[in-house]
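Read-outs: derived from the displayed coordinates by stated rules, not from any lab. Predicted model only: the values in this text are computed from it and were never measured. Cβ atoms are built from the backbone, for glycine too; each structure is taken alone.
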Structure P
Amino acid sequence: MAMLNPGAPDVNSALLEAVASGAETILMNLPAGLALAVLKAAQEQDLRDSYIWIAPTPLYDLSVPYAVGEYWHGKICVNAELAPVTMGGPDAQNWLAVMDAFGKADDPRDTFGQAGYLSARFFTDAMLAMDPAQLDDRAAVTAAIRGIKGYTSDLMCGPFYVGDADFHQPNRAGRMVKVVAGGFELVRDCYEYESAYFDRHKAVEKELGLN
């Protein structure tokens, strides 16, 4: 879709520009609130069946299926990036338990919450593996964080690392889900993203013996 000014978004103009482009697929690379506004505008023009509708992770939020309504059920595919909430692995269950125990009822149960949980879990695991006498040593803690590699979770499709490089992106695989009544349906399980963008990441991983 066309670029939107987040301060004063004109979703109708952006949608009309996308329609005028002749595209067959509309990618809503937007925060959930703006994407929902686009979908509302598209529904008003009955554009649902004229395009393939896809979105990245921000639309993977348990409130979205209810927000979009029946009109859109089965018609929007979203890259969930991490595990669907309903998969029920040990980490997935623990994440929800932590959210229920320490979060608020209206805190989003989404990929970003899962990512925060994983960051905390991997950091904690790295600290627990250290000599307790070194936990107040900044250099030692930094080295332990950079030494994180091969960490796995049922929330992720592959191992996680940090490493000692200027850039990294270990999570290059995800899952596709479809918006349905009451939630999301898995339509494609773990697959690796294909892009030349990741070539330099793969080269660094090979050089440093990561993943």
Structure Q
Amino acid sequence: MIKKSSILITLFLLLCSFSFSDYFSKKTYSYQNKKNNKITKTNITFSTKDDLILILKTSSKEETSIKYQKDYELLSYINKIENENTLFNLIRKNNNLICQGRIRNNKLYSSYRLGRNNWVQDFNFGFTSFLQSKKNIYKFIMINPNDFTKNEMIATKQNIETININNEKYSSQKIKVTLRGFRSHFWKAEIWFDTKTNNLLKYVSNEGPGTANIVTTLINFK
């Protein structure tokens, strides 16, 4: 009887450990996006499963599923905008990047050889390995969601800055992101990451010359 009880207790503890492990591997983020006077909200769930990192982004209009290896190498990026009948499906296969989907009912397909190129499609977690490294410059490619063309990009570490988010001060690593070459004059993004957690704290960018800035800020994390 004692032996049976000890087995049951062991099984119970194992089940509890799995449950606690699953619970603590999950993180949630809430962001506010502001453009002109319009404010929207994006929720992000971060979870791990085996050797994978799974990201789910949701807002009122769209849903994005992202899959990384544990070293933050991007494996897939799937974006859906239901009311526009838009699907953006990017998958890494044997060092090739397969891009397929539809933009407002128009089917699109492209494929690219990645080679040694870094692929970043998501700024929240796509720069984690760069932030953890001693490198100051990070070159990568990014797929344009409007036509599946490949953009060559560069991220550069700027200063360590103290910024105020929701009346709380953070030490942040500022990163500037631009297109490469002469095209760097046409678009840029500035991003501030928490130096302790690598969480994206603030993002400022526009959608092209003459367009209004989009400002994204972290409003909740747990």
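Looking across P, Q, the calculation of FRET efficiency 1/(1 + (r/R0)^6) of positions 45 and 85 (r between Cβ atoms, R0 = 35 Å, to 0.05) that yields 0.90 traces back to Q. With Rg and Dmax of the Cα atoms in Å derived from the coordinates and found to be 20.1, 78, which of P, Q does the value describe? Only one of P, Q returns 20.1, 78 for Rg and Dmax of the Cα atoms in Å, namely Q. Of structures P, Q, which gives -11000 when helix-only ellipticity at 222 nm (-39500 (n - 2.57) for each DSSP H run of 4 or more, over all residues; to 500) is computed from the coordinates? Clearly, the read-out refers to P. Each of P, Q could give relative contact order in percent (Cα under 8 Å, 6 or more apart), but the derived value 14 comes from Q.
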